[in-house]
Structure 1
Amino acid sequence: MFENVHTLFFDYDGTIHFSEKIYIPAFRKAQEFLIAEGFLKEKDLSDREVTKFLGLIRQEMWEEYMPGLSPSVQNQAGSIIAGEMENLVSRGKAELYPGALDTLRYLKNKGYSIVFISNCGDHYLKIAQGAFPLEEIFDDFFTAESFDYIPKEDILRKVLNRFPKEPLMIGDRKKDIDAGVKNQVRTIGCAYGYGTREELKEADLLIDDIQELKKYL
């Protein structure tokens, strides 16, 4: 199915990184700040509802969660989320999906070019690189911040010609699949992540465990 593929573009959160382990407690801490400061009444979001924000750029997350919140307060709350996530990573609380590193090393050893492409910020990437041996695996790293938070499909379009063809986009959200579809790049949807199967319906293949990649690549 993917015999001629040479470059693998990987989303990070929800695809490689089991992000909820650090995102949910960080989000709850920011939520406490918003309630204490009177910007928010008690808002009972389930963990699953919180994880729906994963994969969104910051502006999109706030527009969905608290539309109309001032940019200055967004920045304060966002800094709390980022700071707490960094704290949890430094305490060893971050986790990759079971078998993720082994799968990535397997693909690397098979000769694929492996590329990180995420809607995250630059600092988030740095703390991830400090927690996990990502630099041993990935040939390049692209964050949304380094492209001024343009859509992932546009980032992919800008970098495609830097890598061997044929490419493949792998991710857990509609934005990942759209990035592939709109650039004529085949896609694998990660149904174990934070998107629904419905939002991944245009993917060429759906997988329920990252280790399934060994069967198809």
Structure 2
Amino acid sequence: MGIKDTPAEWQVTATTIPFTGNKTGVRTDTVVMPDGSTATRDYQTHPGSVAVLALDDENRVLVVNQYRHPVRQRLWEIPAGLLDVPGENPLHAAQRELYEEAHVKAEDWRVLADVYTSPGGCDEAVRIFLARGIADVEGDRFAVEHEELDMEQARVPLPELVRDVLAGELHNNCLVVGVLSVAAALAGDGLDALRPADAPWPARPFEA
């Protein structure tokens, strides 16, 4: 008998929104605790994200290198981006991000993992897809700006990435979860046993 996360919602007696940014915000809720007392909880509100672990025919993962100012590091990551449109189909968003960041398309899509990035302080939900049968996209590349202007790209063998994650050399959460999930799937029931790309996602419901 397995375990699973379950929906729950404690009573909120008051809410304030001290900050609203371009894409994210901050919310403060006064929450009733199990003993009847109340406590305030501050957290970042987030529209949600998608990420893509693109695996080529040589078992290499497409990764990009990008400067991340909050942690003052250049991180190796898998292509990812925000769910900019409420109710947007996450598969469509993932296909867009793979094109924009790597100028690549894929034939086969599966759901690899669904995660909350930091559930103690942020409501961001991320769906990580596995993309296979990848090929370069013809035509002009997407116009990039800001941190993406000097983005690097590489294809790294999956076993090498697993070793680097476990050695503490790689830190991006989507890359870590994606790489280890693919390795676990390959060691288990195989990649074809993964959920279909249109599997339900209660954390961010979407239209087909």
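Each value in this text was obtained by applying a stated rule to the coordinates, not by laboratory testing. Note that the structure is predicted; figures quoted are calculated from it, not measured. Cβ atoms are built from the backbone, for glycine too; each structure is taken alone.
In terms of mean count of other Cβ atoms within 10 Å over residues 31-38, which of structures 1, 2 is highest? Show your work: numbers first, answer last.
Working: 1: 13.5; 2: 9.8.
Result for mean count of other Cβ atoms within 10 Å over residues 31-38 over 1, 2: largest is 1.
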Self-check item: Origin of the derived value 2.6 (distance in nm of label points 7 Å out along Cα→Cβ at positions 47 and 103; candidates 1, 2)
Solution: 2
Quiz item: Quick one: FRET efficiency 1/(1 + (r/R0)^6) of positions 39 and 151 (r between Cβ atoms, R0 = 35 Å, to 0.05) came out at 0.80 when computed from one of 1, 2, so which one is it?
Solution: 1
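Of the structures labelled 1, 2, one was used to calculate distance in nm of label points 7 Å out along Cα→Cβ at positions 7 and 167, giving 0.5. Name it.
Working: 1: 0.5; 2: 4.5.
That value comes from structure 1.
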Exercise. Could you tell me which structure in 1, 2 was used to calculate helix-only ellipticity at 222 nm (-39500 (n - 2.57) for each DSSP H run of 4 or more, over all residues; to 500) as -12000?
Key: 1
Quiz prompt | Value 0.55, calculated as FRET efficiency 1/(1 + (r/R0)^6) of positions 55 and 111 (r between Cβ atoms, R0 = 30 Å, to 0.05), assigned to which of 1, 2 | solution = 1
Quiz item: Which structure, out of 1, 2, was relative contact order in percent (Cα under 8 Å, 6 or more apart) derived from, given a value of 28?
Solution: 1
